[in-house]
Structure I
Amino acid sequence: MVEEEIFLLAFHLVDGIGPVKIRRILEEFGSFEEAYKNRDKISPKVPDITTVENYLKELKKFGVNVLTFLNPKFPKRLMDFENLPKVIYYKGNINTLENPTVSIVGTRYPSLPAKNFVYKLSSALFENGFAVVSGGALGIDSSAHKGAISRTVVVMGCGLSRLYPKENRPLFDEILDKGGLIISEFPLYIPPNKGNFPARNRVIAALGDFVVIGQSPAKSGALITARWALDYGKEVWAIPGDPEDIRNYGSNKLIYDGAKPLYDIAEFLKEIKGESFVYSSKRPELNEKESALIEFLREEKSLDEIIENFGNDIFPLLFNLQIKGYVSELPGKLFRSNI
């Protein structure tokens, strides 16, 4: 990290100095080094350089990398608008963002058909060379990540000293193991405060070449993502759903308001990629034990019922099928297959 970036970090670490103000500081003083010399005019909270250097050591302890907009490796999609982050933190493969991207977001409490459709959509995007961007939440976000697990981008609403939600930490580990990426604009120790997530949603919108809204009720962070996407000039798609299910109200209304309806995966791929797309709706290949468990879970089963029929050694297989999106855990420790 060059000296100018260290001076930039000194301002970035001050609560209340966001992306817009950072850009204006640079415009006013010509460099962050010069601004640092005049830091008392900007904020009494600007840390000294020793504190910044110690902070960089803390990042290393957590295996977290940092990029500023002064670095040529900084994601180009975050350079177009003043209100986008000027500093990002990441774990994993930053080159994931070199691929064409689709952002997919939706409710934390989706129906099984909605989860299944998003998983298939994400898998198809992966097969066609896209990276899938989402917010790491339970529900639709998780299905989006699972379908493209080795080429997915998780945008966190907190610092990377903790990965949130904790229920998805096995999924995050799998993403990092397979070559995906986890990023955040928030300094290392920032907790997942409620106010962070609308900010996180603008990054999800900015990182997608196209933005897809999955199942979303009337009030949803996914709809905030859609608004940001429109502000950034992105093409917004929404997945239509049963109008009697209130979880579809927001996404259906987006279509009424002008979003493109994503009613067929092949047609969507044809429009965003052209005639060269690859898509197969065939059932995934499963080994004998996987097939037996999937068939057993056609109807909801408790964990005790699964163990009674398959034994205690079924846990790794059950977990693997959940990671792949083939099995869902339902409230009350019940499980059901999705395929």
Structure II
Amino acid sequence: MRPKKRSTAMGIRKEAQSGPPVKRFGIFLLLFLLLLFMAVGSLALGKYPLALCDIINFILFKFSHVGQIDPLRYQLQESLLLDIRLPRILAAILVGASLSVSGTAFQAMFVNPLVSPGLLGVLAGGSFGAALGMVFFKSWVAVQMCTFLFGFAAVLISVGIAKMHKGNTILLLVLGGVISGALFTSLLSVIKYIADPYNQLPAIVQWLMGGLSMVDRKSLLITGIPQVASIVLIALFSGYLNALSMGDEEARALGIPVEWVRLFLIFLATIMSALTVVMAGMIGWVGLIIPHVTRMLVGPDNKVLIPASALIGAIYLIVVDDVSRMLFNVEIPIGIATSLIGIPFFAIILKKARRGWG
């Protein structure tokens, strides 16, 4: 029976290939250029719009002192571009890429198209940590630390529950995630109940709706490095994800230590998901929708799917953030925008998304 499993796994792996290297390079180049175009375009958008030539002149004067700019205009552009818009755009790129890659990895690990980054309770735990920090601490750094720590704690509880029982590991992890998510959702309700209804509660509600307006260059640097490192590591383990997506028995037939690899990938995905909550609050649907869209475009091979998901997720969140900033006079929380866009969009692509799992 062992040789038969190995031959079956090898056959599935061959079917998962997504074309020659030249075609893959063309896809990545196109997505990267589109991401660059959207990022530059977002620099020009806002309540105070800037022309592309103004942005180019500012960059040339800032880094090479070429040309002349009025001092007051230069200060305004420097504050607008480097302190407000650029950190926000980079945060959208990081959050979109992290949620998309995390969702892609979870869907491959659990062999389930309905899995999202919040499967093991990390988003519920992070939300509870943020609310707890807002009620009991005044420092914004303390709030961010609570967000990250409780997001991780939620996943540890999920894994701990799964380890307490013998049986189907994937099913037990999912059930552990349901229990952990419900626990921290209930604790979040307790915090909202005891919070000051005039100051603390509105801040908690605003945070839970998600947003990128609080991002600055310092927090971007602190959270961005581990996010990028986790994305790179998951991309390097994409071959293992291909094996896990076939099922545990086939993966073991290929000589892969399934339990250790799955725990390591869960650890990386948890880091990314928890840090997105630290950076931008609750942003849903990205980690569920983007993997399906990417899978329809490039196929199921995770060696292509992981980096493509990162690029498409980054592009998607930049676009949604631009819409949330520009659609009305008042900025819409980005978490609301992703939900309003994601729900009908997922319903439309649901039939086609199922084909990638057939």
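Read-outs throughout are calculated quantities, based only on the coordinates presented, and are distinct from any laboratory measurement. The structure presented is a predicted model; accordingly, all values stated were derived computationally and were not measured. Cβ atoms are built from the backbone, for glycine too; each structure is taken alone.
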Identity of the structure behind 63 (criterion: volume of the Cα convex hull per residue in Å³, for residues 174-213 alone, calculated), options I, II: II
Structures I, II, by volume of the Cα convex hull per residue in Å³: label with the highest value: II
Comparing FRET efficiency 1/(1 + (r/R0)^6) of positions 62 and 110 (r between Cβ atoms, R0 = 41 Å, to 0.05) across structures I, II, the largest value goes to I
When I, II are compared on relative contact order in percent (Cα under 8 Å, 6 or more apart), the highest value belongs to II
With helix-only ellipticity at 222 nm (-39500 (n - 2.57) for each DSSP H run of 4 or more, over all residues; to 500) computed for every candidate in I, II, -12000 is reproduced by structure I
Given a computed value of 1.00 for FRET efficiency 1/(1 + (r/R0)^6) of positions 70 and 206 (r between Cβ atoms, R0 = 41 Å, to 0.05), which structure among I, II does it belong to? I
